[in-house]
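**Student:** Multiple structures follow.
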Structure I
């Protein structure tokens, strides 16, 4: 069982090699590892943990659906596909707003496993913004395609979706959704 996680870490590291977090010198792999750590900490299954490691592979690397399925199975692939914006790679030129609107609509109907991994991804993104804001202050918002107001609207809507969808569950991820909401309020309100 644990071997599969280590294989997944190596697989994700291979495909993200040479990539950095936006506007930083931090190797990109740190982000999928952080997302995987959150999924594990809040009780996610091994498949969810591997999907967390792979959540950006189809969008941002040369990894294919076949690569993922052959090495980690159909269940992992289906989770990764559910976490991937439909406009990956060749359609990244679509507007930020259009892609994020789709993400919000999609999260309303995705299975809870995908919702929970997405929550961990968005939490780690927001936490990174908070940390970078200590150094960059308000210049942090220049790093992104979207304005501060657009980011605010997007993250506050995410917080509503996560909290509403997890409200009646007994999943530990509900606790993280409340932390996500607090972090949104700290950064945007």
Structure II
């Protein structure tokens, strides 16, 4: 009498004949590498992973995947540069993976961020004064009166204008980093 086979055995028999092409294998490897790099990016940005650990992980990869990992990380770190956060950690990572110092770009970025912060503080002060004067005209005044800027339309508008002009300058710095 014939042998009774389980579903698993039947499935395994059928898949023995199916093989993955080199192109598909490469695609799967790239996807796995990309997922791993995304994890490295997040953990490094959050401060839960050191730059040395990332460099060690990349060194363990084969040459092709290591180069791809560096490329992805550099791109993600450049994209993550912003006006609202201190990005020294990201600049150090970009320097390490590109294998060169970036003192000029770092100085430009720090100058831009400090200039943005000063300008933002100045605009904030101006909007606060204007809002306080508007409240006085409405009969609301005193030492304890402090206008809330979060919901203030003037603040939103001025802040957005300021942010837009500085984001354009930040994009120039990002392009300079990409071209190095």
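**Student:** Computing volume of the Cα convex hull per residue in Å³ gives 233 for which of I, II? Don't skip to the answer; put the middle values down first.
**Tutor:** Values: I: 114; II: 233.
The structure behind it is II.
**Student:** Taking -22000 as the value of helix-only ellipticity at 222 nm (-39500 (n - 2.57) for each DSSP H run of 4 or more, over all residues; to 500) derived from one of the structures shown (I, II), identify that structure.
**Tutor:** Working: I: -22000; II: -25500.
Checking each candidate, the match is I.
**Student:** To which of I, II does the computed value 3.3 (distance in nm of label points 7 Å out along Cα→Cβ at positions 63 and 103) belong?
**Tutor:** Values: I: 1.8; II: 3.3.
Of the options listed, only II reproduces it.
**Student:** I've got another one for you. Comparing distance in nm of label points 7 Å out along Cα→Cβ at positions 31 and 159 across structures I, II, which is largest?
**Tutor:** On the way: I: 2.1; II: 4.1.
With respect to distance in nm of label points 7 Å out along Cα→Cβ at positions 31 and 159, the highest-scoring structure among I, II is II.
Every read-out reported here was derived from the displayed coordinates using simple, explicitly stated rules and does not represent laboratory data. None of these values were measured; they are calculated from a predicted model. Cβ atoms are built from the backbone, for glycine too; each structure is taken alone.
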